[in-house]
1. P, Q: which one has mean projected area of the Cα convex hull in nm², as calculated, at 18.4?
2. From which structure (P, Q) was distance in nm of label points 7 Å out along Cα→Cβ at positions 206 and 222 calculated, if the value obtained is 2.8?
3. Using the calculated result 12 for relative contact order in percent (Cα under 8 Å, 6 or more apart), pick out the matching structure from P, Q.
4. Suppose distance in nm of label points 7 Å out along Cα→Cβ at positions 134 and 278 works out to 4.1; of P, Q, which structure was it derived from?
5. Work out which structure the value -8000 belongs to, where helix-only ellipticity at 222 nm (-39500 (n - 2.57) for each DSSP H run of 4 or more, over all residues; to 500) was derived from one of P, Q.
6. Just checking, which of P, Q has the largest value of distance in nm of label points 7 Å out along Cα→Cβ at positions 230 and 350?
7. For distance in nm of label points 7 Å out along Cα→Cβ at positions 198 and 238, which of P, Q scores largest?
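Here, each number is a calculation from the coordinates, and none is a lab measurement. All values derive from a computational prediction rather than experimental measurement. Cβ atoms are built from the backbone, for glycine too; each structure is taken alone.
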Structure P
Amino acid sequence: MKIGCVREIKPQEFRVGMTPAAVQEAVARGHQVLIEAGAGVGSGFTDEDYTAAGAQIVADAAGVFAAAEMVVKVKEPQAVERAMLRKGQVLFTYLHLAPDPVQTSDLIASGATCIAYETVTDRNGGLPLLAPMSEVAGRLAPQVGAWALQKANGGRGVLMGGVPGVRPANVVVIGGGVVGTAAARVACGMGANVTVLDRSVARLSYLDDVFMGRLTTQYSDRSATAQLVTEADLVIGAVLIPGAAAPKLVTRAMLATMKPGAVLVDVAIDQGGCFETSHATTHEHPIYEVDGIVHYCVANMPGAVARTATQALGNATLPFLLALADRGWKQACADDPHLLNGLNVHAGQITYPAVGQALGLPFITGTDALAL
């Protein structure tokens, strides 16, 4: 198969869809890999690194899209990239379609087969291609939250760990999954007073055991959320409904009850955000203020630590990438129901029910798509 990988063009996105190591694995199996010139520079990989691994360097994205049977990316294709997709071509990347009707419409019109990292599952019900980036984003969240809390950035001027005689910051983490656990771990390590909210009592019990009393757990309901945000210096939104839009758990009315200069970090922004006042920002302009509350809503947080994130993502995607290349998308998905769960759009139809339901559009199942 001809596998193509292009340079990411979303603002301040420095990751790349394939590492030289992944190229070497694909070439060893007899596949041809086309890499856009400069695609890996942001992650510290040169064109020479890719050439040494067996890739062919292509001058621009148009050349890659025109020649490749499968295009591998990191972030959702931008409008100019979607225009280059064609019927029968496979796109393998993060999509996050539920809050993005324009992208969804373009992918439907392209006729391409679009497999989303974020809805591929594993035998334990996890999301193996989302987990590494969730881990990265979760670990970054307290770090960027601490930066936003600095007075010069509009925050309350509170130090996460406090100092002797001065209390540490109150950090509330909404969601106890991969993102929330990673965020809680780092926030605790910074010395903050951390509370994690979740609707799973089993998960809260697990976190209580793992952290051995270093954080507080709280069952998540509207009353508890409303109370805790009034006391918080930093709130980290870490909720996820696979393939669907994130629920709005902190309303604008709640902002009026918060401390002036408190910070909201919305890690769920790729799925529309879990704060009512959230809208996507970039690494260039990461924060904005609403009603005196600082919002950090960067939609590609792991892009800030591109080399680490690229390597972590590549480790997770490689087995699926090779399966798609070795057997073709249809056979690979027929053989692996977890990979089939990643199929979001095929031949002009939505093939992931949660996306169709979120956008109010017709859909079929992945199983139906295999029969087309």
Structure Q
Amino acid sequence: MLLLLLAGAAVFYLLQHFIYQRYWNARLDIAVEFEAHSAYEGDTSFLREEITNDKRLPLPALEVNLAMDRALKFSGEAEDNASVTDQSYRRDIFSLFMRQRVIRRLPFVCEKRGYYELTKAEVIGYDFFFSRSFHDDRFLRTALYVYPRLVDTRRITLLCKAVSGMIVTQNRLFPDPFCFSGIREYHPTDPMSHINWKASAKGQGLLVNQFDSTTNIRLEIILDTEDSGILRHDDLTEEGIRIAASLASYIVKKRMELTVTGNGMNRVFLKDGAGQIQSLYRELSRIDIHKPTDRLWETLRKEKEQLKACMIYVIISMNQDKDTVREIASMAEGGRPILWVIPVRHNADICVKSIRGVHIFTWETDN
């Protein structure tokens, strides 16, 4: 009898091993995705794991291993099974009965701006006696944009006032203080000072001069993300990206035309209000500040070839080398309005005190 029991146990062991080896990952669905497509620096977001065992064979233990960028740090209870080295690793153990689905939401903190992809999950299954393990890789397609953190409204207001002052000054180049754009028929609400008497004398009725509003004053933000010094200043570069995002958000809400470009990003043109700002945030998220790029003065030299009228230029750069100063001064020739925003650390001095025709705005970081 004992021999029969032992023989039966051996048969059962071999049979279950064969079954699990062949069918453990059949009709096993592993879905891992970021719940949101975007977040801001410092936000808490969630990673959703959905494991479905849609077969009659239970899985006593299923291990799912994930590796994310270390800038996405698991928090709360999700931190218990996580470790951080070169990446942020997560190891989850599931036990699934037949035809069962398990869903988990794992919180994590977005500690750094960037574009993050999750492309693979390593899956390990075990047989009924945990004596053998089986491995499989599941490829994922989920991504997260972490937008630059928008700076304090009270701080950006000072910069916006400087831009607004330049807009007012720029408008003084045009009469009353709008840009002339054509002639149209007179309406009873039009002021008498807008009547074009010469044009009216040639026609059958009164004609008035038509002017574009101040919102046709356009801005271009030129963002510098180059840092080739021996000692890097990543904090200042990141602060410059935050300033660009915050200023652009303010400008598009005023329904002004805005272009954002730089030596580390593609040119983004915003025209139709705040609805387009997400496209800029995505582009800023993708900037790799450690990737070699042109020096700012090289970018400005190219920009001078296509300078436009009715355009105010806002340059955001911590670099104050003589080549950059020379090119900015050259752009300002002829009365072209330029605002240079220089991110600096607290109580740090700037090398550039003044440039003729250039408004210099010193921005101290919060660090």
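1. Working: P: 18.4; Q: 28.6.
Only one of P, Q returns 18.4 for mean projected area of the Cα convex hull in nm², namely P.
2. P
3. It was calculated from structure Q.
4. On the way: P: 1.4; Q: 4.1.
Going through each structure in turn, the value belongs to Q.
5. Considering all the candidates, the number was obtained from Q.
6. Details: P: 3.9; Q: 2.6.
Answer by largest value of distance in nm of label points 7 Å out along Cα→Cβ at positions 230 and 350: P.
7. Q
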